[in-house]
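Enquirer: What follows are several structures.
Values quoted throughout were computed directly from the atomic coordinates according to the rules given, and no laboratory measurement underlies them. Because the structure is predicted, anything quoted here is derived from the model rather than measured. Cβ atoms are built from the backbone, for glycine too; each structure is taken alone.
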Structure P
Amino acid sequence: MLKVLKFGGSSLADARQFAKVKSIVEADPARRVVIVSAPGKRFSGDHKITDLLYLCAAHIKYGVSCEDIFAMIRDRYNEIIAECGLHISLDKEFDALWDKMKNGISQDELASRGEYFSARLMAEYLGYEFVDAARWIKFKFDGTVDQDASYEALRSLAEDRRVVIPGFYGVMPDGHIRTFSRGGSDITGALAAAALGADVYENWTDVSGILMADPRIVDDPEPIRRVTYSELRELSYIGAQVLHEGTIFPVREKNIPLNIRNTNAPDHPGTMIMESIGDEMEEGGFITGIAGKKGFSIITIAKTGMSSEPGSLLKILNVLAKHEVNVEYLPSGIDNVSLVVSSDKVSRSLYEMLGELQKEVQPNKITVTEHIAIVAAVGRKMAYRPGVSGKIFAKLGENGVNIRMITQGPEELNIIVGVEEKDFEQAIRVLYNSFVKENVV
């Protein structure tokens, strides 16, 4: 059994959090590969180490001294060393980094040092080997990861060993350090899990899994216990803030379960993400999660006999493609079709686009409905559960939410409704309270 663990910045903010990580790792002998982020905020108003490093880079770029900021970074690590009782010293490495900063250093390399120093300390703390991410994560010149070369390199460095690896960065073919986008330590962890064929990839953060609804809208929503990769992608696409998108693909490709856990509540099972779960849902409910977002418009094109006119839909889509407008959803009837599009995307060329649609399709009528929000209820085999759609529509109607659009994905994963933006939060609360909270209680 092999578990690969990734700990986020909040899990490594100070010595107290370091101690929690050590306790978690030592609780299971299968936890042999640990990926770490740079220390995050210790309290409201504090600074993430990575933010301070980017600030140093900006100061260097404009010829402004960053000596005080660099001292803050150095002090943070030395505090962790002292409070964890470590014997390691990073003074020579900090001195060398400071010299390099004065003589020229790339922003990527400077930003990567947060994870690098964090991993050095954690390796010492756990008694594990330190493996630099630059020794195995190989970027191509186009900025994508060379997975074959990276996987082979990590297997030779870490297989059957207990190691700590810094997240967030790798190396270009010319030897220069390159970082992922922010949150990229998640990707490092996923790549490590895939490379080593882990049985589980544990992603430790400051929440007990993925929540069933946005906590800014719903009070204290329940965490999702189990979810498929497909359901997670649906929730992410419709607006749920879950994982860095690049995190999913390496482990999904290898069919490795991904477990989202809370460093501050290690006994909570969190959310388990798997390729397949089966047809059963969690006890008492049929909805895995509820998500949504605002900022949509609906362009409805009506024409008598449209369904029997070959190529009419293609003409419509070609006009939108010409203006680089993506169609999010496409509900349709016999003599009409509705195009759900991003309001921001169409605002630049709406009237020009409507003129071209009038010319190409010659419809009886074109209407544009603005200020629309999309809300989706996501779950497994929803199309085969009698009455689900009716229950959703009835509950929304009972609570004064006017439905402007309805569609259901053919993958049986979701039921999507369009509502007025003023009803967005209410729609999510109604669905959660009616189909999740009532079953939990």
Structure Q
Amino acid sequence: MFESVLVANRGEIAGRIIHTARAMGVKAIAVYSDADAGLPFVAEADEAVLIGPADPARSYLNVPAVLEAARRTNAQAVHPGYGFLAESAAFARAVGEHGRVWVGPPPLVIARMSDKINARNLMKEAGVPVAPGVWEPVPDAGTAVEEAERIGYPVMVKPAAGAGGAGMGAARDAAELRAAFETARTAGARLFGQDDVLLERLVDGARHVEVQIVGFGDGTVVTLGDRDCSVQRRYQKVVEEAPSPGVDPALRERMLAAAVRAGEAVGYRGVGTVEFLLDPATQEFFFLELSTRLQVEHAVTEMVTGIDLVEWQFRLAAGDPVPAPVPEPRGHAVEFRVYAEDPQSLLPVPGEIKVWEEPVGDGIRIDAGYVEGDTVTPHYAMLLAKLCVHGDDRAHALERARAALDAFRIDGLPTNLPFLRELLDHPEFAGGAYDTGLVDRMRGARR
């Protein structure tokens, strides 16, 4: 095991990684921007290095600055968290070239999975179900219209690079497709440095279900159960739960087997997630992507398995054995992402946190990036904390969640806590029969 790790991230995920590092006796080194100097993760680290101004491009995305911080502190390893540089194959390679341990899958795997079209092609060859779509980048809007007529409307339009829903849009006719194509191409070029566009058939009423995988150095891939991530707004996840209430045992077995095939097809090593789109009506599921990093929602898997996934990441990166055997998931867990945003429009609103009171009790876990007195700036994602609850079954978990949400108090700026309370009482969510359009139906919006 390495003796020190630099955490190339911020906020709640930086604090989460620091917590495990220190518990393992590994020195935790934080990097931070001017805007984040007073946040908890900076104080929690054993050492912290200022790497630039608030602008992410000049701090958290500044590869030379991050590598220089690793050199100055003699960090033996680098953990990227999620977002920022976490899925940059170039950064992963640079970390290795500078003599540091990369806490993540091999750079080649990241590169192969970061291009969604390439990933689709690889998964099809491996026998993983893939939705009807294109097998090469779509060069222009006219070609997109021709392809959509072949695939069949509605279609989903995505930047071929990147993740997290940025630039994605649905199209139900040629006019919508032309507009969505330009949005995807522009977003891809601006955010990911690549303007290739992917088209896939859109599954109306679909669920977003993902499988946590772990790949070992010997080529073995195992699963740690599934998660449902269908509660989304603007293609961004808001609530996740494990296991999915929309997957029966037979379907779950098929999805887990497909996730193993996906991991084996690319020689996956480390912690990753295979994401699927599920059609509840037909029980068909299709590959979306293989996320080559720790997911925001990893906490629900930790709660049902008892595994510290960050510890496993460290051990796999260092070549150390992980505990065996792999435990079977137990009980039910739900994660609520608490954002600084208007609870009606669900649009971000920065500001100062004047009151912060967290719920406590059995089965409750809070992963927070802020405390009372902190200021939420407009420079980064508005995620304040993740409220996670565990129960003996789904009903028990939702009962605990209701009490926890009622007890969570944040004043000084608007948050989505009222929306999350509203969601708990919505018949579709309460009954478990929801899909990715639930939030839009609640707010009267159209994707």
Structure R
Amino acid sequence: MYRVWNFIANYSLLLISGAILALVWVNLAPNSYHDFTEMVLIDNFFIGHAHVDANGHIHRTLTLHYLVNDVLMAMFFAIAAKEVWEAIILDEGSLRGKKAASPLVATLGGMIGPIVVYLGVAAVLGSDVYDAVAKGWAIPTATDIAFSYLVGRIVFGAGHPAVRFLLLLAIADDAGGLLILAIFYPSAALAPSWLLLSVVAAVAVFFLANWLPRRMDRGNQLRPNSTWVRKTFGAWPYIIAGCLSWYGFQESGLHPALGLLPIVPTIPHADRAFGIFAAAEAHLHDLLNVMEHGMKIPVEIVLFFFGLMNAGVEFTSIGAPTWLVLAGLMIGKPAGILLFGWLAAGPMKLGLPQGMRIIDLFVLGCVAAIGFTVSLFIATVAFDGGVVQEAAKMGALFSFFAAVVAIVAGKLAKVEKQHLE
């Protein structure tokens, strides 16, 4: 049984509240809003925005915006990475085997389609527009798991196979989004040697706190060494390794919000998982699940501040990037998922889940067009602050209208809702 309503309440309402507050604040008092988001917390610090002074020395300034987007959002991406990791490596993982083949192909279409539409329409609008917005090509590739899952249940019913298909697609989409952020959107000039710090931290904590105790316990069902390590040190070895890895990402030029990703696979995990929305997840007591549950309330608070820091867009900023992001999401997503899903089901002979039709792929694509959280995040790293970034953010916010489009598409496609028995 899925606990989707609790998930939406816990993870999304605070995010929406922060976004609404930001929109109201910036349109009533833009100066005070921007002063708040760019508030300097500590100057000449070891973390923060890098600046070169008059003498050519680099120093960092920690602002409230940097603290939220680059430091604290690392916890959000760690949770996303945990779900992707489970889906890939566990024997019953949702992204393993033939059952994941069609959703993975459809996911590829759901990322290529928006890019083609975004860049294609930009090219039609002229070279000036294209040059100004080209860096934002990845913004419409994202799918917001929580909101799309909620709308998917409304459109298809909780028991429809398209909902499971959508969840697999959204998880795979998250994995693709993390790769895009890491490869195409560095936060500064690349210094790859610093990634050795992340690699060493991950290897060391896996060897000393995970592999070695289990190796020493081989053949002993009581697992005395593993138990001693966990009771004595708890999550601290992984927290310390996470801090080192995060710092390595910051100094390497990769976006530091992804800095915890190398550590997630090193944390002990049970050989099963029930899924991101499953109530039974609360009863798994392996360290990775315990740490995820421990981050639940902090991440809720972080998402509120993420919405507050990033959704402050003046309505006068609406422009070409707004419509390009929307076109990529609301035209490119459904078209790409439909085309590639059809290729998977037909010519590639991978099939669709029993009870799911080809036309359901289009409806599902409309649901997946809700970008919001990750689209908003990519917009902040794709463009420097200014008119283009603000307009692109508005497109990410407007992607909520995809929910209405999806509901209408479901009616027109005569989707028969299926409920859990």
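Enquirer: Rank structures P, Q, R by distance in nm of label points 7 Å out along Cα→Cβ at positions 123 and 171 and report only the one at the top, that is, the highest. Walk me through the numbers on the way to the answer.
Expert: Details: P: 1.3; Q: 2.1; R: 3.6.
If we compare distance in nm of label points 7 Å out along Cα→Cβ at positions 123 and 171 over P, Q, R, the biggest value is for R.
Enquirer: Let me ask you something else. Taking volume of the Cα convex hull per residue in Å³ for each of P, Q, R, which is largest? Mind dumping the intermediate values first?
Expert: On the way: P: 181; Q: 131; R: 160.
Max of volume of the Cα convex hull per residue in Å³: P.
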